[in-house]
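In what follows, structures are represented as structure tokens.
Values quoted throughout were computed directly from the atomic coordinates according to the rules given, and no laboratory measurement underlies them. Small disclaimer: the values here were computed from a predicted structure and weren't measured. Cβ atoms are built from the backbone, for glycine too; each structure is taken alone.
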Structure 1
Amino acid sequence: MSVQRKPRSPLRGGVLITGKWAEQNPDATRRIASGGHEVFNHTYSHPHLPQLSDTAIAEELARANTVISNLTGETTKPYFRPPYGDRTTHVREVAWQQGYQSVYWTIDALDWKESEGYTATQVTDRIISNLKPGTIYLMHIGDTITGSILDSVFTTIKQQGYQITSLTQGIQ
């Protein structure tokens with residue numbers, strides 16, 4: 001998702017951010033939330049959760065929630081996405097004890113590979129070629145690809161007869 005000041009599509013999405021990113025980008029975090037997007041937990045510092053103790057996992061989730069909720073006025077519960085897709089049963093159980101349900105993507109758009117030469121056309125093609133009901137796309141804040149393609153991708157998705165929903169609506 002691209003966080004820009006210009007008016008965007010009225011679509012609303014689920015944005016999972018780290019507490020550290022929220023601290024470094026407080027205005028952008030507030031704009032995401034005030035724009036009607038759901039803001040959920042992606043931990044504080046983006047660690048490999050299976051390598052952490054139960055206490056450290058809980059602290060990652062709690063610290064991120066504190067930072068983000070102080071900026072947005074809303075809790076990051078009930079959803080979190082474990083960094084790197086490290087979603088072991090144990091990590092999910094610890095998160096569940098903290099009030100979180102793990103969410104995962106069905107298609108990685110690979111926008112994060114921009115530094116490896118992955119192009120906007122490749123990301124767009126990956127999104128559109130994998131389009132089907134219930135798809136959850138993994139996309140990232142911080143690259144230039146995502147912001148440059150969202151409007152055209154949203155238009156194509158709608159032209160193909162699909163509806164884009166928030167994460168909460170899509171999971172229910």
Structure 2
Amino acid sequence: MNVQLSDLGFRLLAPGNLLNDQLDEALDTLHRRVGGQEQKALMQLRAIHKTLREVAKPTYRSCLEEVEGDRTIKTKVREYFDSEDPLSVCGEMEAKPFDEEVVVKDVRALVSMYRDNSFTGRSVARIFHGIQSPNYPAVIWGRCRFWRSHIDKDFHQIVKIATREIIKLR
């Protein structure tokens with residue numbers, strides 16, 4: 001079996017002599033690893049966001065004479081690299097509750113408006129979050145009313161809801 005990991009994706013080339021259970025186990029392991037990488041990257045972004053919010057000022061003029069923000073950032077960076085588990089201070093991200101019916105309605109509307117596209121749950125979630133891809137470039141899809149319409153909702157929840165609704169519509 002040959003596994004190539006690049007960025008946050010993976011490619012699997014398996015010989016034909018593996019059983020279905022073995023293939024499923026390999027794919028599950030790889031999926032968990034990529035999911036872990038994704039969670040770690042999100043926690044890193046949260047840590048940066050939290051630090052920058054702590055030192056942010058309303059205008060640039062209030063930063064001209066101050067040195068305290070500079071010290072705070074340096075201290076946080078030092079703590080990050082000196083710590084055994086620097087992301088433990090961030091804690092787990094909790095999913096915010098949201099009205100699922102609004103997402104369901106928008107998934108159905110999107111799929112029915114653009115019948116010539118073969119959507120997946122992930123592609124719908126990417127459109128709702130405004131994440132471009134080769135099939136759905138921002139230049140074109142940015143004009144769509146659904147582009148970035150649910151950016152405040154959990155991406156993985158949208159994937160599950162959209163997948164369920166697309167299957168129902170088929």
Structure 3
Amino acid sequence: MYETDKKLLCLEIAAFVFTAVIGSMLHFTYEWSGQNSLVGLFSPINESIWEHLKLGFFSILFFSIIQNYSIKETARNFFIGKLTAAVVMNIIIVVVFYAYTYFTKHSILAVDISLYFVAALIGHILCYNILKCTKDMRILNLICFIAMFALALLFMCFTYYPPDFKIFQAPTKIK
């Protein structure tokens with residue numbers, strides 16, 4: 001393994017740990033802040049699936065800001081990797097969550113937590129492999145940077161102005 005690959009691997013392991021820990025903490029920051037609307041922009045404000053997708057997305061985004069300065073000279077496809085990690089993670093979470101709750105008719109906390117960690121791991125493995133790629137894809141990298149910014153804005157916008165779709169609705173308990 002080349003020295004650059006080792007550095008990328010170490011940083012991506014750190015990114016996974018950050019995503020796991022900070023993403024888990026983000027679940028509670030809105031309540032801890034006394035329901036501060038600014039904190040609600042990047043932390044779930046209710047139990048909807050959409051709001052919980054913020055956990056992975058923003059923890060990846062926050063670490064990316066730090067990580068980019070460490071590897072921007074060696075990882076030409078940084079934003080391609082990070083966007084892939086965030087999008088794949090969230091797609092896995094949505095698909096598996098709706099698939100298993102279709103059969104169980106309710107969510108299971110242990111499954112949801114495990115799903116978050118497994119999806120984060122898969123996303124970061126994909127990201128690492130993209131970061132190792134030496135092919136220069138500057139245009140695509142720029143597009144992915146813009147897409148990450150756009151996704152962040154969508155998460156923030158849909159927090160307080162959600163469309164009328166199931167993914168944006170907090171689950172209700174049937175009595």
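A few points about this structure:
- For -12500 (helix-only ellipticity at 222 nm (-39500 (n - 2.57) for each DSSP H run of 4 or more, over all residues; to 500), calculated) the corresponding structure among 1, 2, 3: 1
- Which of 1, 2, 3 yields 1.9 [distance in nm of label points 7 Å out along Cα→Cβ at positions 124 and 156, calculated]: 2
- Parent structure of the calculated result 17, given that relative contact order in percent (Cα under 8 Å, 6 or more apart) is the read-out and 1, 2, 3 the choices: 2
- Winner on distance in nm of label points 7 Å out along Cα→Cβ at positions 44 and 116 once structures 1, 2, 3 are ranked, highest first: 2
- Source structure of the calculated read-out (volume of the Cα convex hull per residue in Å³, 115) within 1, 2, 3: 1.
- Structure responsible for 62, with percent of Cα pairs over 16 Å apart, for residues 20-67 alone calculated and labels 1, 2, 3 on offer: 2
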